[in-house]
Structure I
């Protein structure tokens, strides 16, 4: 039997699609994937996929039916996951339901899980979330060698939308390094944007701590690293913190500790089934809005930043980070080569 999965995807979308792909494979299908170039890069080593093709990035609406018929001819099962989340659960202004009252949007769309819905569209049961980033042995080795020796905390600097930027990230990073001897790993996938955020983080650390070469901690920048290396690093750091973005999706089912700051979506939507994950949401009347994109004026602001991220305090994220570090230190499954001197609080 042959199946084709169609998902013109960003990184996080591709990773979520790996779950129904695995289920199709186990049901006896030879699975082909039609995706975007970045989707191919992310999923190229997935053992459940027989072939990956990258199709045209844009198809006119009038031509879509014919294109789909030609592309899927000869397959026993077609799983078209395009717009399975964006526009369907995460609403956009072109969607009529974007304009539903907020309580109605939340009650309908806030209760749908992204991965579970993709299983439904793929005609396979949802037994568990199987999304996974398959790194190569060389990628694993290179990252493990880079972070061995002390506890590592990875920071996903931003997400695919402006409202996913956390305005207090520089303050948080500086406070974290004042308290702990750790390796701080700065992760990004949007290089130009993340370079600005990294600049602000380093300036805040220098202002609050002084010497960036202080022997009590290490800062590792990966914002210019290849995408696959960044995703591998996200899977291996001891603690991973950030918004709903590709880096968090890569590590979703890994045993490392994760803290995800939600904006437009609910824990049920995205992180319900993730391992060792704490979900933090703003306590605001507008959050979560269940809107992926906004008309001007539809997203409440605090000092020109999205209210849903601005309302998440440094103290709240720090408290969860401290719990995560304590759990890592107490875990019997922690990497044996990790040195425990990170538990010493910096003066």
Structure II
């Protein structure tokens, strides 16, 4: 692998266009921010990169990062620590949700446009929604207020099983983002084929969410099911005992959004690590657009998305099935 450093104008920084990477560690996540660090040959002390791109020996892009921090180590090598491009959305802005969006695509586009119009990252960016067309009820806030854009996008994507991919486009000098479905591809997997005899599963903190308007005259009940779908039909509940949160707002639509998003946060509370070395040819190129029909002890368990990919440059790449939050993993 090689590392190329670029300034804020997407120009290569002199003598830092093809730094040999000795080792790297990359944790890509469907919703939480990615983590990246690499050890490479020495970077010029005068270099102040805004972006970096890790490339294969053939020159193909492998991973792009924002605001890389350069640390010189004792062997005169450089450690490069980079931020996820998704971090450009980790900022607050005022968004007016008093107008109801008519589709999920329109909702995501509206959030993005509001961010750009208010005070975007200072970079030229593009958002591509052409790969999704979600036909579903639109759940959105209903108030004009201050929102964290990354949190809002993440909640929306979790509600509809979507994820965001990103890359640096040197030709157009833009940061390009694409929203895609976690179910573009479905593969079958037997856990026993990967020497997995047990795995972590956690009960959701919330499995029932109640939305009510401020005078409590309107009430909508939402239930999370074992298959990670969300329903309003109490007869279909299959997670017990009940763990309920109540959300109230002046507008019932605001409360509905908060209730559905709470259950969205509690979906796929599994952590099943799959070492692809056991099936490298079939799994080496798996990304977050793939979900797995999981079989355990020769019985169908459930369909799970890829929540995290751990890559250190070897064939021992790890796919973690399930969307267990990073902060929860750290606690246990």
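Every number in this text was worked out from the coordinates using simple rules, so none of it is lab data. Keep in mind that this is a model prediction, so the values were computed, not measured. Cβ atoms are built from the backbone, for glycine too; each structure is taken alone.
One of I, II was used to compute distance in nm of label points 7 Å out along Cα→Cβ at positions 247 and 279, and the answer was 2.1. Which one was it?
Computed on structure I.
If you rank structures I, II by relative contact order in percent (Cα under 8 Å, 6 or more apart), which sits at the top with the largest value?
Top value of relative contact order in percent (Cα under 8 Å, 6 or more apart), among I, II, belongs to structure I.
Matching task: -4500 is the computed value of helix-only ellipticity at 222 nm (-39500 (n - 2.57) for each DSSP H run of 4 or more, over all residues; to 500). Pick the structure from I, II.
Of the options listed, only II reproduces it.
Could you tell me which structure in I, II was used to calculate distance in nm of label points 7 Å out along Cα→Cβ at positions 71 and 319 as 4.7?
Comparing all candidates, it corresponds to I.
For the read-out distance in nm of label points 7 Å out along Cα→Cβ at positions 23 and 311, a value of 3.3 was computed from one structure; give its label from I, II.
Source structure for this number: I.
If FRET efficiency 1/(1 + (r/R0)^6) of positions 127 and 239 (r between Cβ atoms, R0 = 30 Å, to 0.05) computes to 0.30, which of I, II did it come from?
So the calculation was done on II.
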